[in-house]
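Some structures to go through are shown next.
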Structure 1
Amino acid sequence: MEAKRIVSTRKLLPESVAIVVGHFVAVVWHLLLLVKVQPNTPGFAPPLLILVNLFPVVGVIGFAKGFPKLAGSLITVPLAIALVIGTYAHFLSPGTDNILRMPPGDLRFAFQVSAVLLVLLEALGCWIGIRIFAQMSVRRALKS
């Protein structure tokens, strides 16, 4: 069982890196589009959101260094919050951030694609974080 557990960690780390780094790149792209689509976006918002979205990246580094509990938290919590806020803002709200109600424009399609991509990557990121926590539980069970 020990060898299978090691293979699982080796498999989970590259998946985590791909999803979290992909999410971070998508966030930066989405924020660049947001500033262009909505020029009245407060100036402090993009840098603050970029900083917050670095937490999952730090979580993946922590996972690679052997801190799964910290990694699971730093990946799952921010991505779950972003998933809830992004889903409401871009799919359910009556505002101009709703991708289904956006006025026509050059960047409309790119903004819509980035919003959908973010929701998918945030959901996958939460799934990865939950798998990290599940792996911790298996390790504890095997030790007992």
Structure 2
Amino acid sequence: MTKKILVHAYGAETEPIKQAIRLVVDFAQKHPECLDVALYVYSLDKLRHPTTIASVLGPALCKALLERRSVPLSGTAARIRLVTERTVSKGVMPQAVLAIYANDAMLSRVEDRGSLLLAVAVPWNVASLSGWIAKWKPSEVGTARAAGG
């Protein structure tokens, strides 16, 4: 069964992304069978331009991921690679997915794949994941806010 975690975020906040990365690292440390982690973003532009995601990851990691290299996930035996909307259905599904600025459609593309042990979702706003939340009842990290607040 896939462990599902929602990390509440509201727009361009860095802390929820950092928190989500820590959750993935902690999981990989506790589950040595988790060797393949995907950073799932909508498009390559999320790492190419000065964005919140790029500022959290740093230029070296962004460059490696954009070059389609997998890189070691700090403190674990796992490696992390980049997956986008164009590439999510191609190739082998990872054992863990960190979906940043995720929405229902993005997560539906990875949920039905058998090898998935962990799905961590960081939405732009919680409304974009209302279907996923209703269906899977993920663990929640951070504080939920009312719409507009």
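At-a-glance table
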| read-out | value |
| --- | --- |
| For -26500 (helix-only ellipticity at 222 nm (-39500 (n - 2.57) for each DSSP H run of 4 or more, over all residues; to 500), calculated) the corresponding structure among 1, 2 | 1 |
| Identity of the structure behind 2.1 (criterion: distance in nm of label points 7 Å out along Cα→Cβ at positions 65 and 105, calculated), options 1, 2 | 2 |
| Which of 1, 2 yields -0.96, -1.04 [log10 I(q)/I(0) by the Debye sum over Cα atoms at q = 0.18, 0.19 Å⁻¹, calculated] | 1 |
| Identity of the structure behind 1.4 (criterion: distance in nm of label points 7 Å out along Cα→Cβ at positions 57 and 73, calculated), options 1, 2 | 2 |
| Label whose coordinates, when relative contact order in percent (Cα under 8 Å, 6 or more apart) is calculated, return 31 (choices 1, 2) | 1 |
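Only the coordinates and a few stated rules stand behind these numbers; no lab work does. What you see is a predicted model; the values in this text were computed from it and never measured. Cβ atoms are built from the backbone, for glycine too; each structure is taken alone.
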